[in-house]
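Please treat every number below as a calculation from the coordinates, not as lab data. This structure is a prediction, so every number in the text was calculated from the model and none was measured. Cβ atoms are built from the backbone, for glycine too; each structure is taken alone.
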Structure I
Amino acid sequence: MLKKLMKRFGRTLLSFGLIVAGIFSAAFGLKGFLLSSRFIDGGVTGISMLLSDVLHAPLSILLLVINLPFIAIGYRHIGRAFAIKSVLSIAGLSLCLAFVKFPDVTPDKLLTAVFGGFFIGAGIGLANTIARLQQLYDDDHEFDIRNRDGGGVEVVIVVPLRTA
C-alpha cells in the first residue's frame with residue numbers, strides 16, 4: 001500500500017515538474033521568438049495573440065478568458081482532474097507571460113518559425129505526457145526520467161501490450 005502511494009506521489013510530482021517545464025518552454029517560444037517577430041501561433045493561443053494585437057489587451061488575460069469554454073467542455077467530457085490541470089497550466093502560462101522576462105532571441109524569420117514552434121510544441125508535449133498516460137493506462141504504466149551513467153538523460157516509457 002505504501003509503495004503504491006509513493007509511486008502515485010512520484011508521478012504527481014513528476015507531472016507537476018513537467019507542467020512547470022512545459023509552461024516555461026511555451027512562454028519562451030512565445031516571448032523569445034513569436035511575439036517579438038510578430039508571428040502568430042495556431043489555435044486558442046493564436047486567437048489570443050491576434051486579439052491582443054488588435055484590442056491592445058494583455059495576452060496573458062486573453063489566454064485565460066478564451067480558454068474558459070474549452071476548460072468547461074474538458075471538465076464535462078474528460079473530468080475534473082483534467083480541468084484542474086488545464087486551469088493551472090493556462091494560469092501558469094499567463095503568469096509566466098506577464099511577469100517573466102525572456103530575451104528576443106533572433107530577428108531571423110526562419111529561425112523564429114522553427115524554434116518558436118519547437119519550444120511551444122515541446123512545452124505542450126511536456127505538460128500533457130503524464131496526464132495522457134494516466135488517462136489511457138491508469139496506474140498500469142511507467143514514465144521515468146533519469147541521468148545516464150557517463151552523461152546524458154534517459155527517458156523510459158512502459159505501457160501494457162493490448163491486443164485487439
Structure II
Amino acid sequence: MESNPVLDAVALRIGTHADDADCARLWAQTVAARDGLEPDEETELRAIRKLAKGRISLLVAVEPDGLITAFSLLQRDAQGTDTKTAHLSMLAVHPTKQTHGLGGRLLNATHEQAIAGGFTAITLRVLTSNHRACNLYENTGWVPTGTGRFQNSDRAFTSYRHSLTDR
C-alpha cells in the first residue's frame with residue numbers, strides 16, 4: 001500500500017472538553033472555507049454549545065505538533081427517540097487536509113466508537129450543496145433517508161443513516 005503523508009502524520013485520539021475550543025475554531029474555519037467566507041465568531045460559539053451537550057464521543061486527529069486538524073462529534077440521536085441510534089453531529093477536516101483520506105479514516109473510527117457504545121446505527125444531516133461531504137458519506141456506506149431545512153440557516157440538508165450491524 002502506498003504511503004499517504006497526510007494520514008501518516010496524524011494520530012487519532014479520544015477528545016476531551018479541553019479540546020472543545022480548538023474543535024470549535026476548526027469547525028468555524030471549515031464552514032467558512034466551504035462557504036467562501038471568513039470564519040465568524042457566531043459559528044464558533046454555536047460549535048462550542050454543540051460540543052458541550054449530549055456527547056457520546058469526540059475523536060480528534062492530531063498533528064505531531066499537537067494541532068487538531070480534524071474531528072468528529074457523536075451525540076445521542078437528534079430526535080431522542082431511538083436509544084440504539086447515535087447522531088454524527090459534526091465532522092470537520094481542515095481545508096488543507098481534505099481529499100487525503102482523513103475524513104474516511106475518522107468516519108471508520110467513529111463507527112468503531114459507536115459500536116463499542118452499543119449503538120446499531122448512526123444518522124447525520126449534511127448540507128445538500130456540500131457535494132464533497134455527500135460523496136464521502138455515500139462512498140462509505142451511508143444511505144440517504146430524506147431531506148429538510150436547517151432551522152438556523154434555512155439551508156437544505158440531506159439526512160443519512162449508516163447501519164452498524166450490516167458490516
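A value of -0.71, -1.41 was computed for log10 I(q)/I(0) by the Debye sum over Cα atoms at q = 0.14, 0.19 Å⁻¹; which of I, II is the source structure? Traced to structure II.
Looking at mean count of other Cβ atoms within 10 Å over residues 25-32 for structures I, II, the greatest value goes to I. Match the computed value 18 of relative contact order in percent (Cα under 8 Å, 6 or more apart) to one of the structures I, II, and report its label. Only structure II yields this read-out.
Could you tell me which structure in I, II was used to calculate helix-only ellipticity at 222 nm (-39500 (n - 2.57) for each DSSP H run of 4 or more, over all residues; to 500) as -10000?
Source structure: II.
A value of 0.95 for FRET efficiency 1/(1 + (r/R0)^6) of positions 57 and 153 (r between Cβ atoms, R0 = 41 Å, to 0.05), calculated from one of I, II, originates in structure II.
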